[in-house]
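Please treat every number below as a calculation from the coordinates, not as lab data. Bear in mind that the values here come from a model prediction, so they are computed numbers and not experimental data. Cβ atoms are built from the backbone, for glycine too; each structure is taken alone.
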Structure P
């Protein structure tokens, strides 16, 4: 599974123990989790070797529980953003975090599902061309920050 799905599972279940104990219906109730992923998760946790590895990691001090998770709002209403270039006010990592905290999705490449391209200085010409070709709205860092600070 990818990073986005892993984050959704972590936010929903809060700990690896809760995820391991989840039944099929609880898994597919999570946004973007389908039958294949749910079955894969259940199979992972039924494998004794995987449970042993998790326990060894816990014993070594690895944290498998979300704590102090920032509250997510839905200002961006599940819209998809792509970030490209260098930014003056916040880092690319902070932009990605702000997108997710405000209910949006951060994608790595422009596609027909992309709603906005957040364009910084020295952005990739291929992303810009693809966004223009697909009619994706191109916004600046300031415009993005204004969207979430309404």
Structure Q
């Protein structure tokens, strides 16, 4: 007898979350979406670098509303089952004017922004490692400077 119709999808979410957690030592919604190939890493990178076409990231998450809700629900259930500990980290970038806050959602909804800023780590991770991971997650990428060397490619 087959399980619920979403059981394969639930397993896909759990496998993706597990893989991201194993690789990074933490997992958040954006890493989950990337692992599931619902969000391309190049879009995240362009967003973090301040590319004008990636002012917010949510439009680049390629999933319909129903599947989005299922993904979030299964992810939250998985986090709870694993007993993972949340770490909130800022999404920032270095710009010419200093550190700039990045937003995932179009309307900068505080509840959703907090959701996207929350990463999860194993509860048994030692405090020193947790602190190092939190510092790493909160560190903005290095400022990149480009020098225009000609007028070609306009």
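Match the computed value 1.05 of Rg/Rh (Cα atoms, Kirkwood Rh) to one of the structures P, Q, and report its label.
Values: P: 1.05; Q: 1.02.
Computed on structure P.
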Worksheet entry | Which of P, Q leads on distance in nm of label points 7 Å out along Cα→Cβ at positions 12 and 108, largest value | Q
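One of P, Q was used to compute relative contact order in percent (Cα under 8 Å, 6 or more apart), and the result was 19. Which label is that? Provide the component values of the computation, followed by the final result.
Details: P: 19; Q: 26.
Answer for the origin of the read-out: P.
Which structure, out of P, Q, was FRET efficiency 1/(1 + (r/R0)^6) of positions 36 and 92 (r between Cβ atoms, R0 = 25 Å, to 0.05) calculated from, if the result is 0.20?
Values: P: 0.20; Q: 0.55.
Going through each structure in turn, the value belongs to P.
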